[in-house]
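Next up, some structures in structure tokens.
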Structure 1
Amino acid sequence: MSPTPPSASPAPETPTTPPPADRRSLDRALVKGVAWTGLARWGTQIFSWAATLLIARLLTKTDYGLVGYGTLYIGFVQLVNEFGVGAAIVRHRELEGRPVAELGGISLAVGVAFWALSCLLGFPLAWFFNEPKVAGIVAVLGVTFVTSALRTLPRALLTRELEFRRVAMVDSSEGIVSAAATLTLALLGWGYWSLVLGGIIGSVVATAVALKVRPHRLAWPSHLRDLRQHLTFGTHVMGGRVAWYGYSNADFFVVGKVLGTAALGAYNFGWTIATIPVGRITGLLGQVVPGIFSAVQDEPPALRRYLLLLTEGVAFFAFPMAAGLALVARDLVEVGLGPEWTAAIVPLQVLAAYSGIRSIAALLPFLLQAVGRAGEALRFSLYALVVLPPAFWLGTRWGLAGVGWAWVIGYPVVAFPMYRLALRVAECRWRDYFSAIFPAVVATAVMAGAVLAWQAFTPATWPGVARLVGQVAVGGVTYAALAGTLYRKRLLAVVTTIRQGRTAPAT
């Protein structure tokens, strides 16, 4: 492990950056990837968010709670299901032909095995949660293990080839179809089954699209020894995902077990809305960043450049969104959902603050995996798995808000070792990193002050919709104006990067 560069070391933008032609080519891939993925993600999210608000009026907190029990298990196994095959294919760019087909065959075999296992484990899970309906939910949702496994190979190849437009097509098809199917089934009176079957329909459609745009044969592995290196890397990635899932969902287990199904439904919905910035941005990064970091995995100056560029961009979008959700949470819930969902207001406010912190940290595991440090990233996730669940349990003494505050306080503590290693690998100084997020922090703080002032002077007699629209407008205008004046040079630098990327010759 290389030491942290001293404060007198050169700034990130030095002559040691990659050759201009190579840099511009990657910039173009990054710009196109972010553009296509962002367009697909946010277009899908707008549709899904609108559908979610309608679905919430048709279903009950108990419906969400029931499916929440099932998705705890399903979400966990989805991380193990593809066995880290996708990450291994993206990082090991030399893999071609039969080895790729054999890795895809392993992924499919594991997916089928986990579906069979789900049919058996549904009953003990139903007993654990004291909800008999959970058994059927888990068995049916297990179908997605097979569809996701079939999608792993074509999606990984598209990412490695920087075909982000097609990756966006695959993922957006799943989100749009899932939301539309769920809403349709809810309108037909299917209750909690609308949430279950809607997700399955979306997964089937996305898999069909992936196989159509990037077909590749599958093969049964004949020489596992030849795949050992790739499977070991994949195992580390898979282990990190499992540990991440464990600490990321421990709060749901704790809330459901200690505070009950209704509380879990309110917390689950608050979490869903609060983590939209993280979920959308992390999903975007998960499509684009691994391919970019993998392309420069042996060039620390290039890694540093893209880490700082992406961190600044993520902070500019995620910080104001997270703060805005926390500020308008009360009116958003009361106007959009009605008084029966008021229990979701406080967890939404607190978890929104956590989502801003988490958004920029989401880049670090991708960087560590790209340089082959997946084993160390795994150890950091295991550390979080040990520390955070007891904090959630302790937080239940103060209700749902206490669980949210356990995230806000505990996550920065457990993420610090990962930050330190990632910055060392990229030869990046802490000063440079904080400089990248400073503009977004200042602009978000000013925006928050403007929204709070608006709230203080808004008459209580105003309709909830008017108050909500006013807060969103004031916050958006304030943030945009500040970003466009105080940080004009930074924005021009980003625009220059985009123009260079758009005019770079194809490789």
Structure 2
Amino acid sequence: MSDISGDTIYSIRQLTDQLRRTLEGVFPFVWVHGEVTNLSRPSSGHLYFSLKDADAQLPCVWFRGQQAGERTFDPMTGEVFEDGPRPCLSASLKNGSQILCAGRISVYAGRGTYQLVVELAQEAGRGALAAAFEERKEKLRLLGYFSEARKRPLPVNPSRVALITAPTGAVIYDFTRLAAERGLGAELRLYPVLVQGEGAAPAIVTAITQANAQAWAQVIVIVRGGGSLEDLWSFNETSVAEAVFASAIPVVAGIGHEVDFTLTDMTADVRAATPSHAAQLLWREKREIARCIDEWELRAQACAATLLSSALRHVDIQDQTLRWFSPVRVVERLQEKERQLARDARLALEMRLQRESRTLERANAALEYSFQPESLAFREKEIAALQMRLDMAWRVYFQSRERQYEFQEAARIQAATVFLRTCEQSVMKADLQLLACDPEAPLRKGYALMRRENGQIVHKVAAVDVGETLFVALHDGELRATVTGKTIQDACRLNPKKLSPHTLPTKKG
């Protein structure tokens, strides 16, 4: 580190080399324990993976030259394997394995990351248990044991709790203490069991079964203090998870510390981080309950005050309504209405009398004025003027009516004349049309009409046979002719306007 100076500008390569030398000098050989993840096996034979724990990851590389074929002793303790050589861990290494690695810390310049160059590796003591745990967890997950849809909510402030735990130790003391300090008071029924070692799993299953058979408890609580994976293994047994899954009573599991997870935790309806946390999930603090009660009391008082005020307003309204509709008030209102109508009638009569009196006075004054000599003379002059206007109006009216009558008479005469001329023209046209339609008109001009015996009119020469008898109609009678011969000439097809009626051949018998 002494070579690094704030006044020096390094290239990336120089800085990376300096960091590599520093790390390799500080960590020339270290042992690291962790879980394998991101395992990669390229064709080069090197192994690339990462070791992880709950908080961090460390990239690792295990070069092919450091992977021994078989080992006859434990490189960590020097113990010689009495059962013979064991294969190198590189062949069976997989994700999820718990291993111990020994090597040096270095920097991979290509990515600028630090990594552990593994020289030795072996399975950790928990590797087999971890693999069994993962296998069982996957099996139960596929069966739906961990599904959130099947998990039930906890009862609020339960008063009957079945406690499954060891009968001695800090766990039961902390749980019972919190149960006494929190909530509204609850009764606990202890089901003492072993929580570690052989026989613990069957005892836990029996306790869960008994609690369900008695059907006394509202909730079942399974708690245990912290420990290693081996210590908590009883709660990873499939039989315990199956008993929790089959329980008709909701189950709370608070096993180990917050970082510990067991199959029982995952199957339970609710997982608590610790045994104390399980008690906190079941019961709220008494001061919080007291605060809620105070809030409810205030709300109840406010609701009561609101209801009382509303009821009083309703009573007032009903009282006013009853007073308004009481018989005495009805009679009083009718009497008051009668008095008001009487006053209105008297006032209306007085006003009508006053109006009629004034009208009568004005009529008397006008009548007296009308019969005075001055008024009579004025009326006579006015009548004379009106008479003159009436005479003039009659003369004007009669003159106007006479002129209007004369105009209408002339118009009627003219219309009749036009109508007669139109009728005459129509009659003449009709006569001409009748003459034109006269069937004998062509006969009088010298034409003849030939018919066969059946009355069919002959139009063409080709339609007549030789020797056939024809009837020839003229304007003054009819001839009977026999066809002795026939000639079809093209001249018949000439324009008939150029032929005289006398030039048309007529065959007579």
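Each reported figure results from applying straightforward, stated rules to the coordinates on display, with no laboratory input. In this text the structure is predicted, and so the values were computed from the model without any measurement. Cβ atoms are built from the backbone, for glycine too; each structure is taken alone.
Quick look at the values:
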item	result
Comparison of 1, 2 by mean count of other Cβ atoms within 10 Å over residues 104-111 - largest value held by	1
Which of 1, 2 leads on relative contact order in percent (Cα under 8 Å, 6 or more apart), largest value	1
Distance in nm of label points 7 Å out along Cα→Cβ at positions 440 and 464 from the coordinates reads 2.4; which among 1, 2	2
With helix-only ellipticity at 222 nm (-39500 (n - 2.57) for each DSSP H run of 4 or more, over all residues; to 500) derived as -28000, matching label from 1, 2	1
Given 1.66 for Rg/Rh (Cα atoms, Kirkwood Rh), calculated: source structure among 1, 2	2
Comparison of 1, 2 - label where FRET efficiency 1/(1 + (r/R0)^6) of positions 160 and 184 (r between Cβ atoms, R0 = 25 Å, to 0.05) is highest	2
For FRET efficiency 1/(1 + (r/R0)^6) of positions 48 and 472 (r between Cβ atoms, R0 = 30 Å, to 0.05) computed as 0.95, the structure of 1, 2 it came from	1
Which of 1, 2 yields 2.1 [distance in nm of label points 7 Å out along Cα→Cβ at positions 168 and 480, calculated]	1
